[in-house]
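A short reminder: the numbers here are calculations on the coordinates, not readings from a lab. No experiment lies behind these values; they were computed from the predicted model shown. Cβ atoms are built from the backbone, for glycine too; each structure is taken alone.
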Structure I
Amino acid sequence: MEALEALMTRRSIRAYEDRMPAQELIDKVMEAGLYAASGKNMQTAIIVEVTNKEVRKRLSVINAEIMGTTADPFYGAPVVLAVLADKSSPNHVCDGALMMGNLMNAARAVGLGSCWINRARETFDRADGRRMLEEWGIEGDYEGIGFCILGFPAKEGKAAPRKAGRVFYVK
């Protein structure tokens with residue numbers, strides 16, 4: 001898929017098929033994430049791939065508790081990519097956001113659906129979230145930026161009309 005087509009046709013997918021994408025596709029998406037721009041090229045953002053069903057469930061439960069619901073905030077997606085960034089950089093939130101954008105656009109380019117799920121900061125600020133990072137061998141002072149869920153779309157998302165008046169020209 002051409003880059004501009006992927007950018008303009010990507011949609012947030014909120015329903016997924018119950019099948020795991022090939023690791024090769026997930027790896028391509030993550031590699032694109034690693035190539036996101038970062039402030040001073042410090043590359044402060046990291047990705048944690050979660051495909052283990054028990055760990056995914058733990059993340060889902062924590063995220064749902066923060067949101068005040070019992071529904072799966074990951075919409076049944078089989079892959080959860082947690083994006084975190086090193087707080088020592090003043091650009092860490094922007095670095096993580098750029099990585100999230102690359103992940104979602106790359107997912108579209110390889111035929112997968114994706115959606116940015118919030119509450120990563122709150123998830124990893126909790127004691128149980130910090131324990132998960134320790135279990136995964138992640139050391140340092142990281143802030144959760146977002147969860148990028150991936151999978152095969154059960155239904156396609158629809159584009160909302162683009163709002164007018166969002167481009168200004170200074171010539």
Structure II
Amino acid sequence: MARNVEIKACLPQQAAAAVTERALALASAPLQHLSQDDAFYACAQGRLKLRRFADGTAELIAYERPDSAGPKTSSYVRTPVSDAEGLHAALTAACGLIGCVRKQRTVVMVGRTRIHLDDVEGLGAFLELEVVLRNDEPACDGIDEAEALMTRLGVQPQWLVEGAYLDLLASGAGPGQ
């Protein structure tokens with residue numbers, strides 16, 4: 001399984017523009033703008049989601065990570081999907097749909113780190129960092145890199161959130177929560 005170190009932060013309205021500006025200034029590759037619709041399914045271990053993109057492509061993603069604030073290691077498998085609607089119907093019938101998350105995402109690459117600037121429907125502005133780890137690399141290297149980037153971006157520890165966007169939506173957290 002591939003691994004990365006992740007953080008997720010809810011960006012307060014008064015700080016979102018400044019954090020975004022800092023992230024864009026660090027970009028080491030062209031920006032990507034994506035519309036994503038993630039459908040989550042019940043599963044016995046970790047999380048399983050079908051991510052559909054506005055251009056009609058999709059990927060199935062199985063992942064495991066702790067639901068804790070701050071840097072955490074995530075293990076994942078991503079598989080391209082040719083028939084997203086058929087797979088969605090099959091997974092819903094077999095496993096059960098537990099929820100959907102829709103977002104507009106800007107991906108900023110800073111070296112090997114993906115910065116996601118997300119506008120999540122029903123939740124508001126978020127930032128995610130994903131430091132991609134090599135197969136033999138200890139997680140502490142990615143944690144150090146994520147913490148250094150958080151400092152450069154001005155991300156405050158109190159902005160860090162636990163869990164996934166799906167969890168926040170299920171808890172009734174509204175914009176800016």
### Message
Suppose mean count of other Cβ atoms within 10 Å over residues 59-66 works out to 19.1; of I, II, which structure was it derived from?
### Response
I
### Query
Given structures I, II, which gives the highest value for distance in nm of label points 7 Å out along Cα→Cβ at positions 3 and 75?
I
### Query
Which of I, II yields -8000 for helix-only ellipticity at 222 nm (-39500 (n - 2.57) for each DSSP H run of 4 or more, over all residues; to 500), as computed?
II
### Summary
For FRET efficiency 1/(1 + (r/R0)^6) of positions 67 and 83 (r between Cβ atoms, R0 = 35 Å, to 0.05), structure among I, II ranking highest is I
